[in-house]
Structure P
């Protein structure tokens with residue numbers, strides 16, 4: 001069984017800088033559990049800044065440390081990718097606080113599931129509406145038993161407190 005761990009912008013913002021205990025807890029979790037967290041290209045772009053006065057962003061440290069990676073470009077020719085992006089867009093339009101970058105993150109999930117690159121997916125997001133939307137939209141595509149929404153704030157809090165080191 002192959003697992004995909006994918007995160008949105010909120011999880012990486014919530015964990016902070018490499019010196020932060022939240023960052024260190026997520027890094028420990030990833031290393032202990034042999035997890036590589038995948039980011040869509042759009043999420044990576046949101047987390048990085050093209051400014052010479054800004055030090056390397058924390059996401060680059062996670063990539064350099066080997067526990068995060070940027071996904072390959074989406075294959076928009078795959079019908080499931082387009083359907084999921086459209087479904088997420090509709091869900092976001094009806095949810096108050098959902099983030100636009102969720103479309104690409106969830107399309108990435110659909111692409112991995114549809115080609116068999118993953119059979120189990122964990123979606124880490126700090127956006128509750130988007131996480132619930134992910135489960136709803138992906139279930140409508142037949143992947144309900146394969147997808148787990150992980151509340152990013154609770155996940156980090158559990159790791160920092162020692163309840164989620166699993």
Structure Q
């Protein structure tokens with residue numbers, strides 16, 4: 001069991017995005033995370049999951065996907081289908097929109113024994129708060145940095161999807 005700790009404002013939070021969710025600018029030359037990917041997980045849920053940089057690197061966040069089952073299946077996810085982006089905890093905490101205050105908390109996942117398809121995760125954090133407001137998600141989208149970036153162009157992304165059999 002891991003103790004919950006305080007995530008500092010300057011700490012990075014890592015998020016993953018599936019290759020199918022990545023979008024490109026109008027010229028198809030620059031990947032970005034669409035605002036729709038910045039909602040709670042699941043969308044109807046009370047919070048958004050992330051990994052805290054104190055305990056995970058971007059690569060570890062990506063690799064952990066390979067220990068998770070695909071939604072509704074007993075088949076593992078493939079890490080190479082995911083990319084990792086980051087924000088700072090302060091980006092979420094600093095949002096000044098009425099009724100959309102965001103709390104960032106450490107929420108480690110530990111089960112003994114560890115269930116197959118649902119891995120333990122000491123780095124797990126949650127961002128609590130309503131994310132329905134497009135303005136909120138747009139503010140956060142501007143603060144995103146790619147840690148493990150998708151291909152530079154949409155054409156290259158399509159080629160990667162084909163190589164992965166997607």
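Side notes on the structure shown:
- Which of P, Q leads on Cα Rg over 2.2 N^0.38 Å, for residues 69-116 alone, largest value: Q
- Each of P, Q could give distance in nm of label points 7 Å out along Cα→Cβ at positions 45 and 109, but the derived value 0.7 comes from Q.
- Origin of the value -15500, where helix-only ellipticity at 222 nm (-39500 (n - 2.57) for each DSSP H run of 4 or more, over all residues; to 500) was derived from one of P, Q: P
Every read-out reported here was derived from the displayed coordinates using simple, explicitly stated rules and does not represent laboratory data. The structure presented is a predicted model; accordingly, all values stated were derived computationally and were not measured. Cβ atoms are built from the backbone, for glycine too; each structure is taken alone.
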